[in-house]
1. Among the shown structures I, II, from which was the value 0.35 of FRET efficiency 1/(1 + (r/R0)^6) of positions 86 and 302 (r between Cβ atoms, R0 = 41 Å, to 0.05) calculated?
2. Which structure, out of I, II, was distance in nm of label points 7 Å out along Cα→Cβ at positions 102 and 318 derived from, given a value of 4.6?
Structure I
Amino acid sequence: MTLTVICDVLGKENNGTSIAAMNLIRSMRAKGHTVRVVCPDEFRRGEKDYFVVPTLNLGPLNGYLAKNGVLLARRDKAVLKEALDGADAAHIITPFLLCSQAAKLAHEMGIPLTAGFHCQAENFTNHLFLMNAKGVNKLVYKVFDRFVYRYVDCIHYPTEFICRTFESEIKHKTPHRVISNGVNRRFKPMPCEKPEEFRDKFVILFTGRYSKEKSHGLLIDAAALSKHSDDIQLIFAGCGPQEEKLKKRSRKLKNPPVFRFFSREDMVKVLNFSDLYVHPAEIELEAIACLEAISCGLVPVINDSPRSATRYFAQSDMNLFKFNDPADLAKKIDWWIEHPAEKESCSRSYTGYSARFDFDHCMDEMERMILENAEAYREAR
């Protein structure tokens, strides 16, 4: 089949949405499908089956978006029509301006349409400093539904959590399937010695963009409160606009945290030499990063936030800390440091847990959703 994938944001694979989009694109192409991609990335211009649209000019906000590593697409009906013409199906990644236009256009052109749900309202309102404004978040979901998802034949939700959240806010059921974004098979336990500088340290890892909703500061504060603070080495794998603030906040720690973006290959090594994985994010739609850690044998400690799907990965109370409570997180960290046998046992108990998130299985399910939706659409027509 010929599938057109539309992305308001694509860029480099340094965030979950871009990784999910590129995973789908590569997987569908590997299965023999022709995949056209509409995106705002000028560096893609000239590449086969890429259709590049202009970026959105937001004036004084352009610098802020650049600092976040984000390029937003501008609407371009002519490019969209060219990319959609003759397509057997279309799939949109994000519910912003370009995808909104693409959804309406695909509907008008009679093209079967599926859509990913990769953006919590808070991921958007965070940039407006309104992350905790319940009324604004509710409005954002209604806008997403009004201008995008009402045109969609089937929505892909990565978790039951975000499906329930969205349907609760818009007050009606949606045609959907729940499919994890999947964990690449490269993330598995493997022998890996700690670097010399960390040899005598207890290494705690968190992978996530340096943004407010990821709550890196919670882990910094907990490490400072820990009885073993002098022995803890934090590694924050990622990048983002909060880096300088986090560095200042971490000055109270004896061991300065590592702030660095790692390649996927290097990330596997870091996961395998780390001692514990902490996921302090308050807002989380799925958190493949946490699943990657679990798949490599790391024990997770997760923020019990009501706005995070990640908390459902916990197997016991010791894998959760009280919502936004650094003192409780410090207690959980100390417990795992002081109980290495229990940590090893917990790691083994997670063996096989990540199998349900097998990347190939998830990509097969994505292909099945797109194909079956297209077939049902044609039969209905």
Structure II
Amino acid sequence: MTPHVILLGPAHPYRGGIAYLNERLAHELNQIGLPTQIWTFRLLYPQWLFPGKTQFREDPPFFPVEIHRRLHTMFPWNWVRVGWALRRLRPRLVIYRYWLPHLAPLYGTIARIANHHTTRHIGFVDNADPHEPFPGQRLLSHYFFSAMDGFITLSRTIADQLHARGIRQPIVWSPHPLYDHYPPPIAKNDARRQLNLPTDVPLILFFGLVRRYKGLDLLLHALAHPSVRTRNVHLLVAGEFYDDPNQYHELIRTLHLNEVVHIHDWFIPDHQVHLYFSACDLVVLPYREASQSGVTQVAYFYQKPMLVTRVGGLPEQVAGGTAGLIANPTPEDLAHAIHRFFTDPHLSHQIQKGIQRIRTRFSWQHFVCALLHLYQRTMHP
């Protein structure tokens, strides 16, 4: 069957939240009668540029979607071939999952070659600018942005950044949908025993890849603050380090936190995610900067309270404080919020009520409706 939609971006065998979300979106579009394929990468990053241990996962795809490995970021002739393949197929919609400027030459070339009056090209933009800037990034991103008919983002912040770039094409934003493929939660103490964690202490969770912009060092300083230290709050760090881990281990030693920080420094497989979220009392995102974060959507799935910093789209994701705490990205503010959470007996209950009200906003039906509305706008500007 000729696909109506082709999504370009990571998917199985690539790992991570972007790959999962692409597979889940393709599945949702198939379910509503829009045949969808994913064209993923033969090569995304050269291994010497990839900071982690592996880009791939060994488990099968999450959903029964059609995935083809066709894209090669380092081989321009591939971009031409893919562009002509799309032009021959003439799908109604091509979606380009964009989060780094190094994808711009690939995507921009494909879109220009595949351009046809019956096909619309929509950029699904996670980051308007990369977390780690580099020379020439705005020229690269302009090459991609100017080839699109419209854009969808996961936060108002990124939509505003696109508007600020002078983009004239239609832009819509819709909240990051829930990650809903993980195992169900289990009892807190059972999860802690399986992870070899103490069962009788307050426990906060830092989850995901460790990179400087995510502010783990800020959280460690907050943990050493007297108002938190006296509560004997423990921290579980669960995720692979993309920064030099020695700097964090040295900080832990310097702050005398060895007894309260537990580090699981590997990529957490999907079948174990429920253990980490079941074990914790509070999920903390101490980011220095952010567009949005998929970690919040895992926390919503497990109905866990969150503490996020006042950067990017993170406050939007906790509904301005209705479904979580918000702090400035400083150790003092983070420490104050953590202390408040563990000392105010009513706060956790209030946040839980907020989570129940807010999480319905993050349905996949809501996101797909926003995407199809954008498609209609590009057809009839």
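We did not get these values from a lab; they are worked out from the coordinates using the rules stated. No experiment lies behind these values; they were computed from the predicted model shown. Cβ atoms are built from the backbone, for glycine too; each structure is taken alone.
1. Label of the source structure: I.
2. I
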